[in-house]
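The next part holds the structures, each set out as structure tokens.
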Structure I
């Protein structure tokens, strides 16, 4: 069953409107602007002149509905709904702006708007072989880029300079672009889990956390490595080794049939016993066309891991006034165990 068939079987409505870019691509293979109008018998891409040829190339089996200045999106959608007898229409209310939703529903007279309720996102959780191949290629690019830049980065560079070197290397190796905003956090900035690369000059004795990913066919990879500059001793090394062990415990706990909360707890208890209160985010998340998908390896989550799930395992310790560390891999769940897509080593690298 292809993506579109699976969605139609699950949408529970006369029609559906798709606006979220990841869902446009997942359902129609289309990466431009516009929206999809879907019923059991009609599959249409609505867009303007800038994207007509792109639709023909990327989604040749889909009907192209041309939108011009005289016929705006809400009016054209209303015409389609009326023409195809759609009385109940699924809408991505969690994506549209309030103003866009008001205009759309005002045009859809005698139509019941129904929240999408994450139908495509739930289906996207389980990746097929083609999707997994793209994610594995993206992960290989990111891993290779990291290893390639190690001889070229050094104390005296800024976080921004390291960021640029890493991102350029991923592009050179075939990435379509960064999977998300690269994090490069050195020294005291390592205490910020989502630090923005700055002009901070990296010094000897500091840890540098790099959180980054590549993109292939729209699919993302996600990895984090923390490296040291010069000899790393004392508390920082202990922090690093604690995170490394917690990450391995999390990886070892992964298995089809386990709940996400149970896996999170294994790594969290190990860190909390040594550095209580320093690991404040979830252990991991799903990865696909969007960098943060379901399921989440989070405290209390009852979601069950299944074959085809792709999840990160990324514990961290963050201590204001000292710094921080995170180590992350992206893994594929299978009946035989997990496949780790990230090949870069995890022992502390001291440059």
Structure II
């Protein structure tokens, strides 16, 4: 039966009515008492955009034959859910480029997860929304660095603004939990901060402003394009008050409501790191478990038993830093965003 047919969508919908076991308490606890509850799963390295701070125009991606299969993604994720992971986010590259994306989502929808999410540039998202609505994947983090079509095209080096915006607005109307991630780039899009705040207010969509990180292409560019979250906060405060919103201890963002009704957040990875409470592990598209965005080393979970995966997870925990590392020259798409 072909994935995406009415029968499969109805099957996916039935998953919502399945009584799922609650995930176990986390047994992945590091030496600093941090419980690993969140897993970022990179489905592939490939992306259809070429954002200048993320990847070069000419790039060699990992061949499909080297990627984890649907069953491997499911087996490893299921095993880690058994160790207490209860939030999974699919990343890339651009996850929607996987031809078997729907199969992966259907399989993961059977797991007892508190949250199943997707990080995407949304170029291919609109045609998948009807399918996703009947799965357990309802959290969408969408990368959008400009609300101006020409500027968007210059940043991404692709002509896709209107297609992306259409998907964002449709997803919101369909009641997906949408968050927009805007990477702050000095001299490029910093003049659009208030445009994004107005967009949040008008469309009831949370916007998060991200500090550009010293990773890959941005490792050497960082000093020229970097803007701190605090700069933007002070700029906003000159126009309207910011009302703090309580967040979980391990949240990557700290959030506010503006007096005008916008919902905004900041991911200040460079200036206000959250390493001390980090609860995330990362699975690469070829099966390596990594402790941190900023650490290139990891251990392969491919073709391993449950006992071996548990042992390897705990070895990876030993690699997890407690304080912010300076940066990493490996490109983001190879790590999993």
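Coordinate-derived values only; no laboratory data. Computed from a predicted structure; not experimentally measured. Cβ atoms are built from the backbone, for glycine too; each structure is taken alone.
Key figures
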| item | result |
| --- | --- |
| Comparison of I, II by FRET efficiency 1/(1 + (r/R0)^6) of positions 140 and 276 (r between Cβ atoms, R0 = 41 Å, to 0.05) - largest value held by | II |
| Computed 1.2 for distance in nm of label points 7 Å out along Cα→Cβ at positions 84 and 108 - originating structure among I, II | I |
| Structure with the greatest value (metric distance in nm of label points 7 Å out along Cα→Cβ at positions 148 and 188, set I, II) | I |
| Distance in nm of label points 7 Å out along Cα→Cβ at positions 36 and 124 from the coordinates reads 1.0; which among I, II | I |
| Label whose coordinates, when P(r) over Cα pairs in 20 Å bins from 0, in percent is calculated, return 31, 61, 8 (choices I, II) | II |
| Structure with the greatest value (metric relative contact order in percent (Cα under 8 Å, 6 or more apart), set I, II) | II |
| Which of I, II yields 0.35 [FRET efficiency 1/(1 + (r/R0)^6) of positions 196 and 308 (r between Cβ atoms, R0 = 41 Å, to 0.05), calculated] | II |
| Among I, II, structure where helix-only ellipticity at 222 nm (-39500 (n - 2.57) for each DSSP H run of 4 or more, over all residues; to 500) as derived comes to -8500 | II |
| Source structure (of I, II) for mean projected area of the Cα convex hull in nm², for residues 100-179 alone, computed value 5.4 | II |
